[in-house]
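Once you scroll down, you'll see the structures, which are given as structure tokens.
Taken together, the values in this text are just the output of simple stated rules run on the coordinates, not laboratory data. Here the structure is a predicted model, which means the values were calculated and not measured. Cβ atoms are built from the backbone, for glycine too; each structure is taken alone.
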Structure P
Amino acid sequence: MIALLDGDIFAFRVACTTENDPDGIAIYRINEMIEQCLAEVDADEYKIFLTSKDNFRKKIYPEYKANRKTPPPKHLTFLKDYLINDWSAVEADGMEADDYLAIHQTDDSIICSIDKDLLQVRGKHYNFVKKEFHTIEEIEGLRRFYAQLLTGDSSDHIKGIEGIGPVKANKALMFCETEKEMFDVVREKYNNDDWLLMNGRCLWILRSLDDDWTKHYERLLNE
């Protein structure tokens, strides 16, 4: 099993809990967290990914994550550099760690993260904090994506349809059996194709290096 680790989450969680500790403690904690996760998923191989400083989503929507005003934890940059130098972590080129996790997901891998957004990606998942395993089917992942288009994502400063939360979003998509049906429901509620396309491009996790939700949007319009 190949463990695909969300390096952003590992580094951030350790940095938050070692704010007043020396570098050596932070290193010990992140090594312990990674090694425990690898053991829990019975991994014989691993890959760690980090978000690039040049995220394409900020070019699409300049307000993307603009609501995050809290200064980063003291050890965060140090720990990310440590993951690159000592754990061979790879920084995603112009995108987020989430994208590289999805791009590398196969039938022989498992995504290790606590980020709910990644549950739009088919395959095996492991929440290393809750100790929970999930297997996501393609249609389930798509349903999660379209539900998020309706609700938006406050953590990333993306506004969905006013008045629609998770319960209403799931109800709106309840009887949809295909992606086209989900797309049509969401498009009707947006009633603004430019806004829908922008949000879709920001919320969609890439499945290949040349992926872009624009392609999916255009395909669905013509189906």
Structure Q
Amino acid sequence: MSAEPARIILVDDHPLVRDGLRARLDSVPRLCVTGEAGNAKEALALAADESNPPDLALMDVGMAGMSGIELAALFHERHPGIRVLMLSMHDNVEYVKQAVRAGASGYVLKDSPAAEILQAIDAVLAGKTFFSAGLAARMIQAQSMQTPLERLTPRERDVLDALAEGLSSKQIAQQHGLSVRTVETHRLNLKRKLDIDGQAELIKFAVEHRRT
């Protein structure tokens, strides 16, 4: 039996852009657009729908009200299991760095070929990162100058400090108003970003690098 198609939500305040993306993605059997949102409130409602949880949010950077980067940070905090791929007309590397710090896994330009957008979606769904060709080299250079701690999002750093205090996932969840499952996802992300295998090693690292 073939695997279920990946569930994708489109977040863009321009209906025509969403229509174009849906038409392109609906033609790909391995992908399924399960919802559309024109603003942050609608997007968060789709993300919280446990009956049809999305695997990936394809999200515009520049939206009225809350920006896509701010929304990506909320997704990462509340729903870290949902991968976020930013779609933007801006090729400024500073936007890309802000998106990554917010928890996005990729950044693709709106004028990219359809094949590149599909390549980005597949990469992000597979747990990898992806940047449009013109941005990739600059991002690699920028990331090479960062320490592992500098690559953590604000919420991941909060969880790391809580682990240093000896708190359990349940206690961390209560402290920050999150679900235990969400905290566990943050812990997995911490181990991946810090290249740490076990829980004991993660706690040891947390204690050694605890913020004072």
Structure R
Amino acid sequence: MTFKALLFDLDGTLLDTAPDFITALNIQLTRHGRTPISGDDVRVSVTNGSVGLIQAGFDISADHPDFEAIRNEYLNLYLDNIANKTALFPGLDRVLEHCERKDIPWGIVTNKPWIYSHAVLQQLKLLERAAVVICPDHVNQPKPHPEAMFLAAKQLSINPNDCVYVGDHRRDIDAGAAAGMTTVAAGWGYIAASEDISNWGADHIVTQSQQLHKLLFNH
């Protein structure tokens, strides 16, 4: 595969952030006298951010009168526990190191707000390594709209057609494709069992994170 820049979605693609999302939710559930939930029950909800997690944990919809107060409390708890257990998915540090050795810039295009993206990347010492980090704060229209993809390519001074984008949600593939990037569906991510990722229209599907290096660099 020939490319000049490698871009990732964040949660469920580059980083396994679910353990800290779940820790924060269970702290909150306990605080509210509710039974903590297992990681497996809520892991796939991480892809939908705090809204999906609150819906899963408290069994309430986004239009519930208490929803925003509960969500704000949750986000504060998450920020306090943002990088306790979060880590790169297996094999991906090898991919990043290969890019750095070959002077191929890598970066992140995520729908995770900057306050949380910055905090977790800084604590994991990835912020200074990333050539670009684009969050919804930086654009008018987040993914699946391609605006963030175009902005990342512009900041890297690289044609979008020369970028590879890796993501674990259909919106990632839609955004990357709309920008003209080569897309890779991250089958190791936070994907519901009922979801058929072969329907997303990605250029490539990689089942395990350890296999990404071989796809990108052919070894």
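Of the structures labelled P, Q, R, which one yields 2.5 when distance in nm of label points 7 Å out along Cα→Cβ at positions 22 and 94 is computed from its coordinates?
Working: P: 4.3; Q: 3.6; R: 2.5.
Structure R accounts for this read-out.
Looking just at distance in nm of label points 7 Å out along Cα→Cβ at positions 150 and 182, which of the labels P, Q, R belongs to the structure with the highest value?
Working: P: 1.1; Q: 2.9; R: 2.3.
Of structures P, Q, R, the maximum of distance in nm of label points 7 Å out along Cα→Cβ at positions 150 and 182 occurs in Q.
From P, Q, R, which structure was relative contact order in percent (Cα under 8 Å, 6 or more apart) = 20 calculated on? Can you show the working numbers first?
On the way: P: 20; Q: 14; R: 25.
The read-out was computed on structure P.
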